[in-house]
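Peer 1: What follows is a group of structures, each given as structure tokens.
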Structure I
Amino acid sequence: MGKALPVSGTTWDTEVVKADGLVMVDFWAVWCGPCQMVAPIVEELAEEYDGKVKIVKLNTDENPDIAGRYGIMSIPTLLFFKGGQPVDKVVGAVPKRVLKEAIDKLLSSPV
């Protein structure tokens, strides 16, 4: 059963940069209302795409250096990585279908 994995500065490189395949990172914070709205969708996607997409969550308050490194100005931001590089981004609380479309498009692309 898939579950979004919490990551931090100490696990970032291992879980995201060096990960094989597609990784979706949910940049969020406890005080962020829209982040709380997206959280259950992220968990549903983690279950639906278990074994196909690695889904992780990064608390921006606890890891401002990583959020800054990737230019995260608004949360929630969902950043997609392939081969350790950001390849797509969705900003804001969006419907589940928007995230599914982004994931499906990235899974079907060769890069």
Structure II
Amino acid sequence: MANIKKGDKVIVIAGRDKGKTGRVLQVLAERDRVVVEGVMRMKHHTKVGQSRQGARTGGIETIEAPIHVSNVMLVDPETGKGSRVGHREETATRNGREHTTRVRYAKRSGKDI
């Protein structure tokens, strides 16, 4: 599930919004779902009420619904197309000590994400 994170640019590869791209707004790891900007938009009816200032609230809002993580693919930063995600470990020496970091990269081009 660590392949896709909040803020990543993804493309939808299955479903009614196939082909659309957008940024990940939220990751719901326990349900294997992500919320993508501009994808899977739903009408949400909220009850009409009043705020403290006296303004009326409520009505019909359009919100993004979660989509399963298997239906999205990370966009390759070089080609702009969908790409699988790979992980590799890089070691660097800082202040005389070795540090290992995990890096995500696009398998299509090999560029870091």
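Readers should treat all values here as calculations from the given coordinates under stated rules, not as data from a laboratory. Computed from a prediction, not measured in an experiment: that's the story for all the values here. Cβ atoms are built from the backbone, for glycine too; each structure is taken alone.
Peer 1: I, II: which one has helix-only ellipticity at 222 nm (-39500 (n - 2.57) for each DSSP H run of 4 or more, over all residues; to 500), as calculated, at 0?
Peer 2: Going label by label, the one that fits is II.
Peer 1: Given a value of 67 for percent of Cα pairs over 16 Å apart, point me to the structure among I, II it was derived from.
Peer 2: II
Peer 1: Then there is this: Using distance in nm of label points 7 Å out along Cα→Cβ at positions 22 and 102, single out the structure from I, II with the greatest value.
Peer 2: II
Peer 1: Related question: Upon calculation of relative contact order in percent (Cα under 8 Å, 6 or more apart) from the atomic coordinates, which of the structures I, II produces 20?
Peer 2: Derived from II, not from the others.
Peer 1: Work out which structure the value 0.10 belongs to, where FRET efficiency 1/(1 + (r/R0)^6) of positions 6 and 54 (r between Cβ atoms, R0 = 25 Å, to 0.05) was derived from one of I, II.
Peer 2: II
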